[in-house]
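Following are the structures in question.
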Structure 1
Amino acid sequence: MRVFVTGASGNLGSDVISRLQSEIEFISLGRQNGDIPWQLGLKPDPERFMTADAILHFAWSLHDREKDFHLNVGGTALLAEFASDLGIPFIFISSIAVGGTSHYGRAKLEAERYVTDLGGICVRVGLVPDLNNYIRDEARFRIKLVPALSGKIAITEAETLSTAAKNLLAGFKTGEAIDSGTVTLVTRFTPVQEVFGEGRGPRLLLPNTLVLIVLKLISKVSRRGRNLLDSYRSLVTTLESE
């Protein structure tokens, strides 16, 4: 089976590929190291996709979450339409942050609408701590700044995502995959303090109001601040109330 992948160098994409590459042939699309030159917002060359059994879409620009809204939505819609025109099954990796007001969540939700309208499948994932730095901390005595949020964060294990991708892709071959729609992958719900404060060293709990005030001030003077604020708002929408 030949699966064409966008965002193959990202945390999620590279992990799924590494877990499934012994069973599936992956062809990466990318600006620099991709097997096929491509970037978000451009329509691929259809002749390069004649042997594609499916497209797995991870690519998402996080350079500026606010300004890249239309690039992410439009680029995903263009690729989904391309796949639909060629009759290629399309899987879009989305997020459970679609329920909130962050630019990231709203863009994911808008992209989902295009994908499902075009017959694609959307897979919503939560935070994936084992592929990021949420709980990794090598410094023994570093003080961890942890938001004092109530509720629990929706967690998706990396293995759960790769297994779901494998099953969906296998379903395309046997005709058992869902035609279109949304799949939500949540492995467990974990308290915020456990996700961000695990490991050695003291923790300092910061009130949610204080975190928002600081991030809003930083967001006025830097792109990184705007992205951090939007990322925090996305996080809050993944919480399950206790």
Structure 2
Amino acid sequence: MTGCNAAPNHVFEETFEQVYTIRPTANVTIRNGDGAVLLYGSNVDQMQVHAVKRAYSQKRLAEIGIDVRVEADSVSITTRFPPKPAWGLSDRSGTVDYTIVAPAGASVSELELNAGEILLDGMRGSAMRARLNMGRIFARNCFTKNLDLAITRGNLMLSYDWWEEETLSARVNVSQGNAWAFLPVDAAFHVLAETEHGKIVNDFNNAAPEAMMAKRMKTEQVVNGGDQAIIELRITNGDISVEKAKP
């Protein structure tokens, strides 16, 4: 039984890198297991996909597949992981980290990740939908009409370095964890924050700190007359913080 608790001491890696020409408003779907998806918006008419597969054995690494399907108006990226055995000492390792540069106007109708990290940066498509089971989501400067983010267990950060007078909708749902929204002082938006078991801190609210941090709280506020930009933050177990971004 000497080797039963021995940890693998070598990580095998393999890199995947391709460039695809796509339409600026193409629809994108991304499905991954464990790892990361970092998606950056750019003013290009192509998608650059860089992925790093990692596993503790060469056999396991070879069993992880990356499928990219490109059609006229859509791109599908799917990671194929071998099933993890329920029992025994079989190798269960395997992660894939994606770094993707896509047209900023592309939409993401589905982004699924089991465990790890999601980053959405500078996307402006008509829809952005991301689902994470466990880990962290960062959404930065995403001016989109339908931003829909959800985490089962983990933390989420929504941030804007500047503000634009456009129709914007951002919905955040966290079952267990915390959410932060960082917004410029001159941002004009309508915020609705609700937590069933936690507290809310709102820098844009002039109410007393005791009221802002009351448990089982729901708060709604229009800031700087912003009716076109709606931000909803809903948490079952955890805290919400709406903060003024530092210049």
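Every read-out reported here was derived from the displayed coordinates using simple, explicitly stated rules and does not represent laboratory data. All values reported here derive from a predicted model rather than from experimental measurement. Cβ atoms are built from the backbone, for glycine too; each structure is taken alone.
If you work out mean projected area of the Cα convex hull in nm², for residues 61-180 alone for 1, 2, which one comes out largest?
Working: 1: 9.5; 2: 8.9.
By mean projected area of the Cα convex hull in nm², for residues 61-180 alone, the leading structure of 1, 2 is 1.
Among 1, 2, considering only distance in nm of label points 7 Å out along Cα→Cβ at positions 77 and 173, which has the greatest calculated value?
Working: 1: 3.5; 2: 2.5.
When distance in nm of label points 7 Å out along Cα→Cβ at positions 77 and 173 is calculated for 1, 2, structure 1 comes out on top.
Any idea which of 1, 2 comes out highest on percent of Cα pairs over 20 Å apart, for residues 157-220 alone? Could the numbers behind the result be given before it?
Numbers: 1: 59; 2: 30.
Comparing 1, 2 by percent of Cα pairs over 20 Å apart, for residues 157-220 alone, the maximum is at 1.
For the read-out helix-only ellipticity at 222 nm (-39500 (n - 2.57) for each DSSP H run of 4 or more, over all residues; to 500), a value of -12000 was computed from one structure; give its label from 1, 2.
Working: 1: -12000; 2: -1000.
Corresponding structure: 1.
Supply the structure label, taken from 1, 2, corresponding to relative contact order in percent (Cα under 8 Å, 6 or more apart) with the calculated value 16.
On the way: 1: 20; 2: 16.
Derived from 2, not from the others.
When Kirkwood radius over Cα pairs in Å is calculated, the result is 19.5; to which of the structures 1, 2 does this value belong? Don't jump to the answer; show the numbers that get you there.
Details: 1: 18.9; 2: 19.5.
Source structure: 2.
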